[in-house]
Structure formats: structure tokens, C-alpha cells
Structure I
Amino acid sequence: MIDVKNVTMRFKMGIDKGFSFKQLFVNLLDPKMRKNKTNEKKDFYALSDISFHVDRGEVVGIIGSNGAGKSTLLKIVSGVMKPTNGSVSVHGSIAPMIELGAGFDAELTARENIYLNGAVLGYSKEFIDSKFDEVVEFSELIDFIDVPIKNFSSGMIAKLAFSIATIVNPEVLIVDEILSVGDIKFQEKSKNKMMSLIQGGTTVLYVSHSIETIRELCNRVIWIEHGKLIDVGPADILCDAYFCSQFGLTPQEAIAKKKKEKEEKNKKRKQNY
């Protein structure tokens with residue numbers, strides 16, 4: 001369903017300040033500026049040689065520390081970004097829920113943005129017409145439907161964006177921290193919607209900092225740190241290992257420890273039978 005092969009994503013770091021008389025005088029007065037050449041760009045590897053496969057109907061979580069490259073990986077799989085090296089193959093229609101509200105216009109009303117964002121996602125006007133009431137009802141924004149979204153809170157915008165993004169049942173769902181949108185009541189609705197998609201056979205690639213949510217929803221986990229693949233394996237083992245790694249163990253030590261604990265637990269269970 002999803003094949004990621006040797007994907008590398010390289011960015012150029014540094015600021016290209018261009019030429020100005022002000023910058024010229026700064027460089028003349030500060031020897032460090034001339035010596036360090038601060039406008040020289042350096043390579044930064046957000047992802048390095050990442051490979052994995054996701055089968056149809058699998059729910060796979062992606063874990064890692066801040067800056068590990070999780071969101072970059074989702075954008076590449078979604079087709080938003082093109083990798084520097086490597087290839088990505090996705091079989092089936094994709095619904096990316098990565099940056100909710102990215103296609104909104106703050107000056108337009110919620111009603112107008114439903115049609116605008118729907119068009120960005122590739123929905124026809126006829127299709128949006130047929131789903132309009134469903135979107136409004138799910139978003140709980142019926143009293144604000146003709147209000148410009150520049151007056152909305154971030155939670156209200158997230159509700160509207162989530163409601164638009166989930167009006168179809170995609171074959172592949174790409175999700176980045178969606179279950180944290182809105183208030184507690186809406187988070188529960190979002191979770192139930194996700195579960196209905198999962199139970200319907202949708203393949204899901206899910207990023208979250210909530211290890212408990214990953215453990216609950218996912219069959220397998222992809223663990224990346226500093227753009228490098230640590231391991232791909234069962235959600236229970238890797239979630240526990242990731243937690244342990246936050247308290248001094250290396251990822252490899254934490255994984256070995258949790259695998260050993262699970263083996264011993266299974267051995268005892270068999271002995272009891």
C-alpha cells in the first residue's frame with residue numbers, strides 16, 4: 001500500500017542576506033562576521049535513508065522526539081514535498097491531515113472556506129453541496145457559518161478543517177496530531193471518526209506525541225530520531241522502549257530491554273498453562 005525506499009530529505013541551512021550597504025558596514029565593523037561567513041549555507045538532513053512498507057489496512061504510528069523528521073516524512077508520503085533522494089509509492093486515494101486550515105482564507109466566512117478548502121482537496125462543488133450539512137453539523141459551527149474565520153479561535157478553525165478533511169473515506173489517511181484539535185468533546189468525536197475509518201479498512205499513517213494514543217490505535221510503529229530510522233516493529237514494544245529512552249537508555253538498549261521483558265513474560269505465561 002505504502003512503499004518508502006531509501007528516502008533522504010536535505011535542506012539548505014543559513015540565511016542568504018543578499019547585498020545591502022547596512023550589511024556591508026556590519027561586516028566591516030565586526031571581524032567575526034567576515035570570518036564566519038554567516039551567509040554560507042550548510043546542508044541539513046531532515047531524513048536519511050528511510051525505508052519501510054505499510055500493508056493495506058494497517059494502522060502504523062510514527063514516534064520520535066521533536067525535530068526527528070516525523071512531519072517531514074508525512075509530507076513526503078502525502079506528496080506535499082519531494083524527497084532529495086529515494087522514492088515513495090502510495091497505492092490508493094490519500095487524505096492528508098497534516099496542517100489543518102492551511103488552505104483557508106481568513107477574510108472569507110466558514111461557509112465560503114468549506115467550498116474553498118474542499119476545492120483544494122479536489123472535491124467538486126456538487127460533492128461539497130451534498131456534504132455541506134454534514135460538515136457543518138460535525139464541526140458544531142452552525143451559529144458561526146457566515147462569520148469570517150479571522151474571528152475564529154484556533155480550535156474552531158481546526159474543527160472546521162477536520163470536518164472537511166474527513167467527509168470522504170479515503171484508502172490512505174495521513175494524520176499529524178489530529179486528535180488534539182478542539183475541546184475535549186470534539187477530541188472524542190475526532191477519535192471516534194478515526195476509529196470508524198480504521199474499522200472500514202483505511203490504511204493509516206499516524207504521528208502523535210501521545211504514546212498512549214499510538215499504543216491504542218496502531219498495530220506497528222516506526223521510530224525515527226534525528227532523521228534516521230531506529231526500528232520498525234510492534235507498537236507495544238517500541239512505545240515502551242521509546243518511553244524508556246527518555247530516561248537515559250539509548251534507543252537500542254531500550255528496545256533490547258523491552259524485547260527481553262516481553263519474551264520472559266510470554267515464557268511465564270506458557271509455563272502457567
Structure II
Amino acid sequence: MRVRVRFAKFGSARFLGHLDVMRYFQKVFRRAELPLMFSEGYHPHPILSFAQPLSLSYTSDGEYFDMELREEMSEEAIAACLNKACNPEIPANRVTILPDHKPNAKKVTGMSLITGASYAISLRQMPQNLPEVLHKFASEKSYMVEKSTKNGTRECDLRAGVHGLSILKNGVITRIYDDGSYLFSDEDMLCGAEHASLYDDTAVIVWLDAGSERNIPADVFLQGILSYAGITEEKPERTFHRMDLFGDKDEKKVPLWMIES
């Protein structure tokens with residue numbers, strides 16, 4: 001059986017790199033005594049696929065991996081086994097059972113489904129005019145910024161990659177811009193930012209393009225917005241919290257746990 005697990009990563013766990021997280025979960029599986037499916041060959045390993053890696057020092061409430069089990073289990077039983085063995089700072093917060101792969105069909109993983117991501121970004125020195133800056137930015141048709149890639153630096157249209165903007169302050173959401181492409185309520189935003197480290201309980205919440213085709217990293221968005229606002233400080237004190245990862249379903253971008261493939 002195929003299973004998709006959504007997990008959080010916060011506290012001191014934010015300093016674990018992606019490879020450390022992969023090794024951590026392999027140990028969790030052994031402690032939890034889950035009946036994992038292994039690959040064949042001389043060096044068998046768990047059939048496990050993680051979604052988009054989280055940058056070092058970022059926290060998150062919406063990380064994912066897909067795994068395969070040899071035996072049928074309920075979602076509740078899998079979650080209980082995982083969290084019994086998990087560190088409190090990397091808990092599993094949702095388990096979804098997926099349909100088995102069809103014979104001779106291309107295997108679909110969470111990584112291949114990703115088309116968007118949402119972040120809560122907090123600055124120690126939040127500009128007083130930030131809401132006005134975000135409103136003005138949302139009215140732009142395009143705004144070009146530089147983005148570093150494996151092949152060097154290239155320009156990308158930051159405005160085209162932003163699909164929603166909100167301000168979170170003292171537990172209250174104020175929506176500034178929403179193009180309607182993401183399925184995400186105010187309650188979802190508050191839950192998604194549960195483990196975020198926020199300065200003055202304030203953050204900018206943004207929905208960005210993500211995935212293999214188009215990708216706007218959270219730090220590129222922040223630097224672009226600061227540049228747009230005329231702020232030249234290169235790396236201000238800030239925190240990044242990924243609230244969830246999204247894929248396409250019924251002409252909407254929805255959290256990966258809602259996509260049954």
C-alpha cells in the first residue's frame with residue numbers, strides 16, 4: 001500500500017539538512033516497526049520519496065514523503081506508530097493512504113506533483129509601510145528579479161510567480177491579494193503557521209510558484225520585495241516558515257495530502 005505523510009519541522013530541528021532528515025526517518029521506521037516495502041537487489045533500501053527539500057534553518061508545518069508498506073494499516077495506526085517514535089520537533093501531522101500504482105503506468109511521487117508553496121516570512125525590523133508596498137506590488141503587471149540557478153544567474157518575473165499575499169499579525173489574517181488559484185482558508189493559514197518563529201507575532205504570508213517547471217524561492221521573493229520597497233539591506237534578520245506544498249487538482253492548487261496520486 002502507498003502512503004503519503006505530512007510532517008512538521010521546527011525548533012532545533014530546523015538545523016537538520018535534507019539528508020539528515022532522510023536518515024532520521026529511516027531510524028524512525030525501524031523504531032516504529034512499520035512494515036516498509038524495500039527495493040530489490042544487493043543493496044535494498046526503503047521505497048521512500050521526499051517532496052521538495054526544505055532549506056537549512058527554515059521551519060515548516062507542511063513537509064511530505066511517500067512510502068510503501070507491505071501490509072494494510074489504517075491512517076490512524078500509521079500516524080500513531082510514527083509519532084510514538086518521532087522526535088517532538090519533527091512530528092507527523094497527517095497521513096493519507098494513496099491508491100496503488102497502476103501496472104505499466106508511470107509512477108507519480110509527491111515531488112513530481114508540486115506546483116506551489118506557501119510561506120510565512122517574518123522580519124525583525126518590519127517596514128511600517130509594508131502593507132502599502134504589497135498592495136502596490138500586487139498591482140504591477142511584472143517585476144523582474146535575478147535568481148541563482150545551477151547554470152548561473154538569470155532573470156525571472158517575480159510578480160508572475162506570486163499568487164497571494166496576506167499579513168498575519170497577532171493571530172489575525174489580513175488578505176492583500178489573492179488570485180483565487182490556491183485552496184487555502186484563513187484557518188488553514190493559522191494552522192500552517194503554528195510552529196513558525198515570528199518577530200512581534202507578525203509575518204507576510206505568500207503563495208509562490210514551486211516545482212520543476214517554475215520555482216520562486218522564499219528568499220528570492222523577500223529580497224525582491226525589499227528591493228521593490230527601496231530597502232537595500234541584503235540579509236536582514238528574518239525567519240522563513242513553509243506552511244504547505246501544493247499540487248494541481250480540479251483547476252485549483254491544493255495541499256499535497258488532498259491529491260490521491
Structure III
Amino acid sequence: MSRPVIGIIGNSYLLNDQYRVHAGGLMNSQAVAEVSGCMPLVVPSDPSLVSVAELMDCCDGFLLTGGRPNVHPEEYGETETPAHGDFDRARDALALELTRACVATGQPLFGICRGFQEVNVAMGGSLYPEIRDLPGRMNHRMPPEGSIEEKFELRHDVRFTKGGVFHRVMGSEVVRTNTLHGQGIKKAGPRIVVDGFAEDGTPEAIYVDGAPGFTLAVQWHPEYEAANDPVSRPLFEAFGAAAREWASGARPAAVARAV
């Protein structure tokens with residue numbers, strides 16, 4: 001039996017200062033293959049190359065990955081400043097439309113870091129350009145130095161809504177996560193439910209209210225050591241289960257059914 005196909009929406013990079021490439025990160029593919037039990041398919045994140053309709057026809061779910069480029073502030077009605085960092089406008093165009101389409105149809109969608117922010121922006125929300133500049137907030141950015149283990153070290157707790165979607169997925173009301181992001185939710189979109197917060201009040205887990213399928217997103221990076229991490233594994237397992245339902249022809253009636 002064929003595995004469900006997960007389209008991995010990554011970023012465009014300049015390799016060796018010469019070659020433009022599309023990449024999704026090995027850890028994302030490993031988590032999809034080894035924990036979700038699905039076939040990872042890295043997608044060129046450019047709507048001039050692939051359409052949302054084509055992607056939804058050939059994939060059973062989508063992973064919106066993290067990455068250095070940020071969603072352009074024009075996408076949520078604000079003016080670009082140096083604090084907003086680098087951008088990938090082609091990914092903006094593809095990922096935001098894809099998110100809205102998946103919300104409408106119920107096709108499984110899982111957002112990580114930038115993907116978490118894309119889900120919020122696609123649903124009408126906005127972002128802070130730099131969380132660490134806000135009063136009372138910690139520095140959520142990846143440490144600039146150290147080994148990969150040190151950069152992905154668990155650094156803060158996330159508390160979920162008691163009895164909520166993430167509480168049910170995790171089997172715990174509080175989990176400890178890594179943190180490697182600069183931006184974060186400023187205003188949640190009208191249908192965005194913030195279901196988990198970091199200790200400093202930063203939104204860390206969201207889903208789309210009334211979405212007919214799996215539409216969950218987290219601000220941390222669960223792809224790191226996903227097969228062995230007790231926080232990451234349930235997320236990718238639930239995502240894989242939703243993709244298998246979709247591949248089999250089942251269409252969940254509500255987000256709660258997808259988890």
C-alpha cells in the first residue's frame with residue numbers, strides 16, 4: 001500500500017552565492033517519513049512553477065516548514081522595516097493561498113515556525129517583527145553559537161488550554177520545547193485559536209476554528225529528533241493519521257476529529 005504523500009513547503013536559497021535552490025531541510029523529511037509514516041515530497045515554493053490546485057491534487061497533506069525568510073509585512077497590511085528581516089515573496093504567494101485552500105477543504109496542514117506564522121497571516125492575523133524587543137518577553141531566537149544540540153535545546157515550557165486540541169494530542173497540559181524564532185503573533189486572525197502559550201505569553205500553538213480537517217501549527221521546531229522526542233512524536237503521528245484518512249477518501253467533519 002502506498003504511503004500518503006506530504007508536500008513539504010520549504011524556502012528558496014542561494015547556494016555557494018551562485019545557485020538558487022529550493023530546500024525543505026532533512027529533519028522535516030525524516031519526521032514525515034519516520035514518524036508520520038508518509039512519503040516526503042519537497043515542493044518548489046513558487047506559484048510560477050506549481051499551482052495550489054496541482055499540489056492539492058497530488059498530495060495528501062502539507063508541511064509548512066520554518067526558515068530564515070519571514071512573511072512580508074505587506075501580507076498583513078504593514079510597511080516593511082529593517083526589523084522584518086529577509087523575505088521570500090514567492091513562498092508567501094504559494095503558502096498563504098495553499099493554507100486558505102486547505103482550511104476550506106479539510107486537507108491536512110501542519111505549520112512549523114514560519115509555517116505557524118503563515119497560518120496566522122493567511123487567516124487575517126499579523127506578526128511582531130521581533131519578539132525579544134517586547135517588554136517582558138524572552139529572546140526566542142536560535143543561539144548564534146554552539147552545536148546543533150545546543151541550538152535545539154529545550155528552553156521553555158508551553159502550556160496548552162486544558163482539554164483543548166493540543167492537550168488531547170500531547171496527553172499533557174504542559175510541555176517543554178525548543179525555540180528558534182524571532183517573529184511571533186501580534187494579532188491572531190479571526191478564526192485562529194491560540195491553544196498554547198510560552199511562559200512569557202508568546203503564542204506557541206494554534207489551530208483554525210471550524211476547519212474541517214487537521215490544521216494545526218506550532219511556533220517551535222518539533223522536527224528535531226521527532227522520532228525520539230515525546231513532544232514532537234505525537235504531533236507528527238497525528239498529522240500522519242490525518243493524511244492517511246485523507247488518502248483513504250475520508251473527510252473529517254471538524255478539527256477535533258482529525259486529532
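Laboratory data are not the source of any read-out in this text; all were calculated from the coordinates shown. What you see is a predicted model; the values in this text were computed from it and never measured. Cβ atoms are built from the backbone, for glycine too; each structure is taken alone.
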Matching 1.6 (distance in nm of label points 7 Å out along Cα→Cβ at positions 106 and 210, computed) against labels I, II, III points to structure III
From which structure (I, II, III) was Cα Rg over 2.2 N^0.38 Å calculated, if the value obtained is 1.05? II
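Of the structures labelled I, II, III, one was used to calculate distance in nm of label points 7 Å out along Cα→Cβ at positions 10 and 114, giving 2.0. Name it.
On the way: I: 4.7; II: 2.0; III: 1.1.
This figure was derived from II.
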